[in-house]
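Quick heads-up: structures coming right below.
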Structure 1
Amino acid sequence: MLRAAIIIVLLTCVPAMAGSHRISAFDMETAQALGPIVKEAYRRIGADIELVTLPGERALVMANRGDVDGELARVPLIGELYPNLLPVPVPLGSYDGVVFAHDFVPPVQSWEDLRKYRIGVEIGVKFAETGTKGMDVVLFGDRRKMFEMLELGRIDVVVHLRETGEAELRALGLKDVHAQEKPLTTLVMYHYVHRRHADIIPQLAKALEEMKQDGTMEALHRKAGEQQ
């Protein structure tokens, strides 16, 4: 009888999502920075995750369709565009969305200022797609090609996350293109799970809040910054 009671107690202590789960991740620097944070949150609820790195739009489509269990980190409007993805309501971090351009391009103060330019936008970067809607936009599936076209003057500006764009400039060795100082917007990132896993959202939220309180989240952000 005592043995049966112990087994019941142990079973009730096992988190609802124990095991390994596949999470899609946009193939850019935010995955490197936020991946360890999300992995630690899952570890604290008794689960582990495998990050599946994909181009931006494909990552969202697969997550929304349920081919994977969630999406690593996205902006709030994703829940409106992809209704099967539910946010864990604790911010993972924030990133600046900025304009990349040659030095002779005057500082852009607002989205409206971009109307005079030919704008490069990477497919799947939703804040850039939304902010430039109705403007002269060239969509790229290849981020590296987009920045090369900017360097060559085939497009006038690129809108992207600061960290991701600067990493691309370093990789390409481009010296004549830079991120403008003033951000167009600051984006708060959230982890999303497919709605079939809605029951674990409170557990993940609790784990992330604890990570904020005990300093783990800040330490992981700092470590990611040192590695860039």
Structure 2
Amino acid sequence: MPTKISVIVPILNEEKCLSELLESLQLISNIEIIISDGGSSDRSPEICSRYPVKMVTGSAGRGMQLNRGAQLATAPVLLFLHADCQLEPIVVEQVLEAIKEGYHWGCATMDFDERLPFYRGLAFFSNLRARYWKSCYGDQAIWCRKDVFLNNGGFPDIPLMEDLAFSHHLRSKHRFRVVSGRVITNTRRFKGGGPLVTLIKMQVLKVLYFLGVSPERLYDYYQQGRRISL
């Protein structure tokens, strides 16, 4: 049975939150930390050099970065964590137990670092979607057996929705579990355009994706929306 997890963190100019994440991960046993950098131009590489992490650098693109990190992993279980998230230590124990019980992949229970009713409601429905539809976003700490990950081709090389595409590919083929330990997600992406407007934009992108609009076009729309918000 596996006793270790490779935690893979994709980054691109994450100096504002990287130290906090890496400090918190030092408190968790039975993990190796892999940073997959997409070519940061800020102090992110310098910050990483202060911690016992493995690091790989290549072209930007979250799916590609996650796959590069997975190739470097030595543990039989992978957990993908965004740089602006915090992982409760019990998640690692629960994932290893789930693997022991025959589950192949899953995610953590999502929460936000702000406890306003809007974010509490959003977390509730995100966890509901994961449990009943096996549909996960990247900020829900997706985990997977490494052999299952590699045999299914890893994350698709697309600029957006790689997390949904990955989870929808696996959900009918492999046993899935949402562990009760939490991943605490930063609310920063909701700040620029406001929580409600940002949520609506995210839902529009998801609907367009399921209607067949290419991830490349969706990415252009997403980037345009971010520039307008800023």
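Just so you know, all these numbers are worked out from the coordinates, no wet-lab data involved. The shown structure was predicted, so the numbers you read here are calculated from the model rather than taken from an experiment. Cβ atoms are built from the backbone, for glycine too; each structure is taken alone.
Given a computed value of 22 for relative contact order in percent (Cα under 8 Å, 6 or more apart), which structure among 1, 2 does it belong to?
Values: 1: 28; 2: 22.
Structure 2 accounts for this read-out.
Which structure, out of 1, 2, was mean count of other Cβ atoms within 10 Å over residues 125-132 calculated from, if the result is 20.4? Can you show the working numbers first?
On the way: 1: 20.4; 2: 15.4.
Of the options listed, only 1 reproduces it.
With Kirkwood radius over Cα pairs in Å derived from the coordinates and found to be 17.8, which of 1, 2 does the value describe? Walk me through the intermediate numbers first.
Working: 1: 18.9; 2: 17.8.
Answer by label: 2.
Tell me which of 1, 2 gives 17.4 when you compute mean count of other Cβ atoms within 10 Å over residues 69-76.
2
For distance in nm of label points 7 Å out along Cα→Cβ at positions 21 and 109, the calculated result is 2.3, so let me know which of 1, 2 that is. Display every interim value, and only then the final one.
Values: 1: 4.6; 2: 2.3.
Computed on structure 2.
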